[in-house]
Each structure stands twice: as C-alpha cells, then as structure tokens.
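These are the structures in question, set out in turn.
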Structure P
Amino acid sequence: MKHHAIPRIVTKLIIPLILLFGLYVQFHGEYSAGGGFQAGVIFAAGFILYAVIFSLDVAKSILNINMTKSLMALGLLLYITVGFVGILSGGNFLDYNLLSNTKTNGQMLGIFLVELGVGLTVSNVMILIFYAFNDIGKS
C-alpha cells in the first residue's frame, strides 16, 4: 500500500478536532440538539477515518475487536443500570428523579449517564460494523 503524505498529515490534524467536537456533542447534548447517539457516530467516524488512512491493522492494534465488544457491552450495561436503579428505588425504569436528593440533580445525573452509555454503545457498534465490512471484503 502506498502511503500518501498529505492525507496522513491532514488526518493527524483533523482527528483531534473531530474527537473534540464529539465530546462537545456528548456533553452538551442534554441542553440542546445532540447527545449520545450523535456523539457516538462522530467518535466512530474519527476512528474509521484513522483506520482508512493508517491501515486497518494499526487501528485494530489500538482498539481490537474484543475491546470494542467490551466497551459496547459497558455502554449497554450503564444504560440498563441507570434504568434499574429507578426500579430498585421504588420508581419506574429510567426514573431519573430518584437518582439524587433533588429532582433537578437526579435528572441531570440520569441524562448524563444514559447519554454516556448510548455514546459508548453506538460508537463501538459502528466500529464493529466497519470491522465486519472489512472482513467481508477479504473473503
């Protein structure tokens, strides 16, 4: 594979900006448009760009399939745990009001944790789909 200098340099410059924008969408999503799903796709897009430019083998050495599956499961577990805390506290599934001593703090904490879980799950599912498409292309 031929390595082109300009795409590699531009990618090294733009990936931190993509990830920073993903963090902005993740942590600002509870106040405006955006949140876990959108941030997860942005993070995955940054990682996929890295994999396309620097090779899939390098990307898999950074984030292998087993780690990706584990992070995906962690995000799902976080989402489900927040939901069941509401049930165990005597409320409904995903009843954020019971997560803290005040309703406002409970809502903020609940939304933050759920959006974090969604972001982790979505980004790692997108990366796994990318890995799967590359494995199909090899056969």
Structure Q
Amino acid sequence: MKDTLKPGLKYEHKFLVPPSKTVPALYPEAEEFLAMPEVFATGFMVGFLEWACIKCLNPHIDWPVEQTVGTHINVSHQAATPPGLEVTATVELIEVDGRRLVFQVEAHDGVEVISKGRHERFIINRERFDARIGEKRKPCT
C-alpha cells in the first residue's frame, strides 16, 4: 500500500453496454436466462462496479504484486439498461481499515440511476494468494 491510499479517493468509469453483457449472456447454458429480457445483467453490473473500484485503487497499491479482491457487495439494481447505452460508475473510497477497503458506489446509464450501494475489497499479495489457492486445489487433483 502507498501513503496515498486514503478515504476520499474518487473514480469515474464508463462502459458502453454490448449485447454480450445482457441477461441472456450471463449463463447461456440456462434456458431460463436465455428467455429473459436483453438488458444489462446484474451480475455484469456488479463486475463493472468492481472494475471501477479496481481502477481507483491500482495507482495507490503496489500493483501487480498487491491486488484487491471483492469480499462484499450490497447494491441495488433499480433500473434496466438496454445494450447500446453507456453506463458510468462513480466510486468513492470511504473507509480504509488495514487491508479492508470500503467504497460507496453508484451507476447511471445516461437516463437514470441504475445502482447505488457499497462494495468492500481486500488487499492481497498475489503470490501468497495463488499459493493458498494451489493448496486448496491439491485435494481435487
């Protein structure tokens, strides 16, 4: 972590929603998803909010040795967004508690607010993280 990692950091991230980020594309193996409306999927929206938080944090950690992983998400998905609209995520780091980081997040699709909430991330050392995952895989091989 760098000394610049402090509450108050803000970031805005934009993304043009393609058809590949809609509900039917979320789990194409599931006929239930394939039958649903072609709008920005909640699962992809969550990933978009995480992406904005990662972009906000990377200049303030020792990237790529240090990285962050999502540990908690509590957001609304209050409006549908069709493909072709640009979504904007606005994120603000509101709490730093050691390696635990808490963001206030919001997304807008150019017409209305589509999401509001909080997201928590945790700073990891990538090498140690990968080693733990390798240990977890051993019983499976």
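Structure values in brief
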item: Answer label among P, Q for the case where FRET efficiency 1/(1 + (r/R0)^6) of positions 80 and 120 (r between Cβ atoms, R0 = 30 Å, to 0.05), calculated from the coordinates, equals 0.70; result: Q
item: Answer label among P, Q for the case where helix-only ellipticity at 222 nm (-39500 (n - 2.57) for each DSSP H run of 4 or more, over all residues; to 500), calculated from the coordinates, equals -7000; result: Q
item: Which of P, Q yields 0.95 [FRET efficiency 1/(1 + (r/R0)^6) of positions 72 and 112 (r between Cβ atoms, R0 = 30 Å, to 0.05), calculated]; result: P
item: Distance in nm of label points 7 Å out along Cα→Cβ at positions 16 and 40 - structure with the largest value, from P, Q; result: P
item: Answer label among P, Q for the case where mean count of other Cβ atoms within 10 Å over residues 48-55, calculated from the coordinates, equals 16.9; result: P
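Laboratory data are not the source of any read-out in this text; all were calculated from the coordinates shown. Since the model is a prediction, treat every value here as computed from it, not as a measurement. Cβ atoms are built from the backbone, for glycine too; each structure is taken alone.
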